[in-house]
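Listed after this line are the structures, all set down as structure tokens.
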Structure 1
Amino acid sequence: MLRWFETRLDPYPSEIPQTPPRGFVKFCLHYMDGSKRWLALMALTAGVIGVIEIILFAFMGSIIDWLSGADKETFFQDEGSKLVLMGLVVLVVFPIFAIVNTLVIHQTLAGNFPQRIRWMVHRYLLRQSMAFFQDEFAGRIATKLMQTALAVREVVMKLLDILLYVVIYFLGALVLIASSDWRLVIPLVVWFAIYLGLLRFFVPRLGKIAQMQADARSMMTGRIVDSYTNISTVKLFSHSAREETYAHDALDEFLVTVHKQMRLGTWFEASIDILNTLLLFSIAGVGLFLWQQSIIGPGAVAIGIAIAIRLQGMSHWIMWEMSALFENIGTVRDGINTISVPRLVHDAPDAKELKVGEGAIRFENITFKYDRGSANDETVLPDASSGRDIAVIDGFSLAIEPGEKIGLVGRSGAGKSTLVSLILRFYDLADGRITIDDTDISTVTQESLRGAIGVVSQDTSLLHRSVRENIKYGRPDASDEEMIAAAKLAEAHDFILGLEDAKGNRGYDAHVGERGVKLSGGQRQRVAIARVLLKNGPILVLDEATSALDSEVEAAIQDQFELLMQNKTVIAIAHRLSTIAAMDRLIVLDEGKIVEQGTHDELVAAGGTYASLWARQSGGFLDIGGEEKRVV
């Protein structure tokens, strides 16, 4: 039975995730899709339970009245049918609804509902634009995902389960007590009005603090994760104390919100305690007065006092549930700001798979601008009229023939890496178009576009998985023999066989650590090269592909690079000009424009910008004072 309820709601829906709406209610409804009938069943059973509990209170009052004047000899004969009916309610009806409510909450919804939200949000964020991740801590994004999924579950389930139960219960209590005498209802109505006033005063304030707390918590987590992710840099610069201060500030901001929350909670709870004692005293006093005047019977007094005691307990429960509800509302609102960000780059509605034949690439009068504002602000988009955009590439045109191998040359900021990002469609153009085999890349799916392009970059990042999984990331369906062949071509096979991780995994099964931290820079680069060799895409991009390799290893794999580049269109970037001097054509860039182009010999003979750069090299490196910085 448990398994049946656990499998009623699919935690991993297959629908393509869409941009969630930014409105709070619409955001929650968006993530309730597929779960609504089970949420409705939960609410229905909670409502029925509330009704049954009120009926039981009424029955308790009736029993007291019966016993006060009943004949013991004929009691069961006179009231037997009513007792049997209530016995069925207590022993059969109530347990059925209570058990179904529990099964739906704990088996169907409690685990599957937030897991479903996590899955949908994660799939959406995986398809987010590059700028989104460049503007956020990875740990902060992950925290927002986890917090928001749980908060949506709590908001929806509390509203549908708890509030519906409370409303039905309270209205039923009013009707039940009023049926004895309307004056007995007065203390309850006054209590309820003041109680609502206290909720209205305290709960929104708790909600605002909760939103601040959610943001402070994610910032705290983000800073701590950032320190761990870059632990080698922290240790290299001996900045443990600095990182402690950096984390301490965020921890302290979080603690301030906790103290504010607890202070409000103390005042809230003390106010409820005082109000509840006044309710119990008032109902008992009014009830006894009416009984003395023979207006009501002892059963009505018992019902009034019993409900007052029940409400005394429920009021604290409702208080904290409402506080938690508004805290979760604050958390959801905070999560919306991170999650409900439209993608800056998206596939066209009729996008098709890219089929690369010859591999000709054309940049046709392209213009690219980026905004100095946050990429996560949906109101900040590339727009020439904004006055804040900077044109990195303006009116750029270049034709790369099928199988041609070109090198991009220029100082930092010249636009080399920007052109690579645009080919991969990490960003959209402001004007012009880029084509591959006469197909505009904006009309094809991003997955198929990037699937056709192999990239070896300077900033090599490996997944915290085994070497096998990292290399096969280039082509997951490759055999182990093909994987090993690629590793050998990249001069990586020998050092891989000597690897061992903390769990005793060896060779290709050894894990490389987060971002490949357990490997040297040269080892990470060779694994990355093996990954691209295995992928074997028809277009190859080498962005400082050998920068982390020593000269001996670079010379050893140079022949393999030539093998890798065969029958491919190649775009290579290198500050070490000797590594690209043999390319078919060199394109010299300056401020996003082509200032020279030709073969190495032609450009040296021309005595222009390239010749100057070549002459200024020391040991084969370009003296530019640093690595190329991210342009966008």
Structure 2
Amino acid sequence: MSDLARLRKKAMKLPLLPGVYLMKNSQGQIIYVGKAKALKNRVSQYFGSQNNHSLKVRKMVENVDDFDFIVTDSEFEALVLECSLIKLHTPKYNILLKDDKGYHYIKVTKGDWPVISAAKQVLDDGADYIGPYTSSFAVSNSVDEALKIFKLPQCGKVFPRDIGKGRPCLNYHISQCCAPCSGKVSCKEYNDAVNDALKFLKNGGGSDTVKRMETEMQEAAEALDFERAAKLRDRIASIKKMTEKQKVMANIHREQDVFAVVCEREKACMSVLRFTGGRLFDSEHFIIDRPEDLADARRELLQSFYSMRTNIPKNIVVDGDVEDSELLCEWLSETSGHKVTITVPLRGEQVQLVEMCRKNASENLFQSMGRKNRDSAALKELAELLGLQSPPDYIEAYDISHFAGSDNVAGMVVFKDGVPYRSAYKRFAIKGFEGQNDYKSMREVISRRFQRYLDGGDRGKGFDKLPDLILLDGGLGQVNAVKPVLQEMGLDIPLYGMVKDSRHRTRAISSSGGELELNAKHQAFVLVTKIQDEVHRFAITYHRTKHKKSTVSTTLTSIEGIGEARAKALLRHFKTMTAIRGAEVGEIAGVKGMNEKAARAVYAAFHPDDET
């Protein structure tokens, strides 16, 4: 009985009751934890037909050797237990968000002219540190606001050393710095501004700070200290102006988290914007493997996120359906001690916030994948031109290079996310025949490459996965020659040829159905041209290297007493023909496999006028 059949038989004996199941590998390690409304129905699905599962689920099932289960009184209890077990075991195939925010501080240097800045750690430098805070976003934004509101320098100048040594910078002219460097600000005035900024930061800014400063402004005015009153008035105006620039929510939900998930090829990004007091106070993003079911993924993401957080808002806004949202709300409400709701907005300001969050997720995902928007657009356009279901994230291209049928070689280049992935490049020396036959050469290369994949084991980078698209340097003949090879191997991979014009420039993409013309207006044209030029460069470079070695080897083997083995030994030892030519008889004789007679023959071949 196969493992799949054995596991399915065990699953069919499970009760139709709510509970939690724990998938284990052959070492007994828990690799996945899930909950079910009816254990039998849910668990047996894993061990039925694998055609309905995503690649990730199939890989998980392949690694399952056994499973345990725990029956609960309700589905809600199953959810709570699932959260607890995931946190305890951190299974490989669950969506796990890594809480790597760390701690952040507000740093205040010592001295007569203290400086306020954001810091990632406490150093033994004599400065004062306020914190810790868990949000770098909150710390950096608060410090930035405080420096602008209280017109403190951000230029990095050291006072009093740099006073009077230069003109005030742009920040002074746009009223964001009091310019101590000009010498017009006393040390006391500067310290008063620093102290006010620290009060602003410690109180969290906002309305409380404004109220305190308004009281101080009135007291200063009553004491006829109009200069101090004017400064306080300007600072109050700056705080209010800064607050207006924030993304303010409707008064109904002044505290909430907004979530959005964006998927691209094999990866996805979840972003969250966190609001309090009507202002954005934190922003986070997490890169994960692309989920099979977005609704279920959102549930897992929210579970994982709030398992790491103590502050759970009353309102959570998401960009789509959440599996078991009512159960999740019940768990979040019980955890936080107040009622929590999850909503999917359809109109108004909340939709705009979700869209802003989605843009954040998209940008972070592209950055993490190392892909520029231009490359992404080119891949999408290429997919549309070729009728592919999704943009080809991993492209392999092949080219044959030879000299009149000798030193026949091929090059394979890989483009990942629209850019060269050089660590996966491969070179092939044609071994199956002698002479010139590009079609036969391409068939051999494709056969060898994909046989390495099918054989499994230590395939090595470049052979360890299937491409989303194969491009051959050549037209319809190359495509027709290679297609049967893939079919015989049972591989269904999109296959196209790259056709050049009479000037060796990319003109079209060919397939068994004909040619698709490309022009410079297509972003896909630029990408295909880049791929074709790169694979040609790589293949011809390998050919020239091999041809040069072949020529050198022929020069040596033409010497009496020097065969292939001795020629290779000489090249290994001396590296270049120039070094061999300049070597003395004794040096040549010292090479492994050589003797004095053979060494004299080599020396004489390069020094015919010398007596040896």
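Some values worked out for this structure:
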{"item": "Answer label among 1, 2 for the case where mean count of other Cβ atoms within 10 Å over residues 157-164, calculated from the coordinates, equals 18.6", "result": "1"}
{"item": "At a computed -14000 (helix-only ellipticity at 222 nm (-39500 (n - 2.57) for each DSSP H run of 4 or more, over all residues; to 500)), which of 1, 2", "result": "2"}
{"item": "Relative contact order in percent (Cα under 8 Å, 6 or more apart) from the coordinates reads 7; which among 1, 2", "result": "2"}
{"item": "Distance in nm of label points 7 Å out along Cα→Cβ at positions 261 and 421 - structure with the largest value, from 1, 2", "result": "1"}
{"item": "Which of 1, 2 leads on mean count of other Cβ atoms within 10 Å over residues 165-172, largest value", "result": "1"}
{"item": "Read-out distance in nm of label points 7 Å out along Cα→Cβ at positions 413 and 573, computed value 3.9, structure in 1, 2", "result": "2"}
{"item": "Structure with the greatest value (metric mean projected area of the Cα convex hull in nm², set 1, 2)", "result": "2"}
{"item": "Computed 1.9 for distance in nm of label points 7 Å out along Cα→Cβ at positions 237 and 461 - originating structure among 1, 2", "result": "1"}
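The numbers here are math on the coordinates, done by the rules we state, and not lab data. Please read all numbers here as calculations on a predicted model, not as lab measurements. Cβ atoms are built from the backbone, for glycine too; each structure is taken alone.
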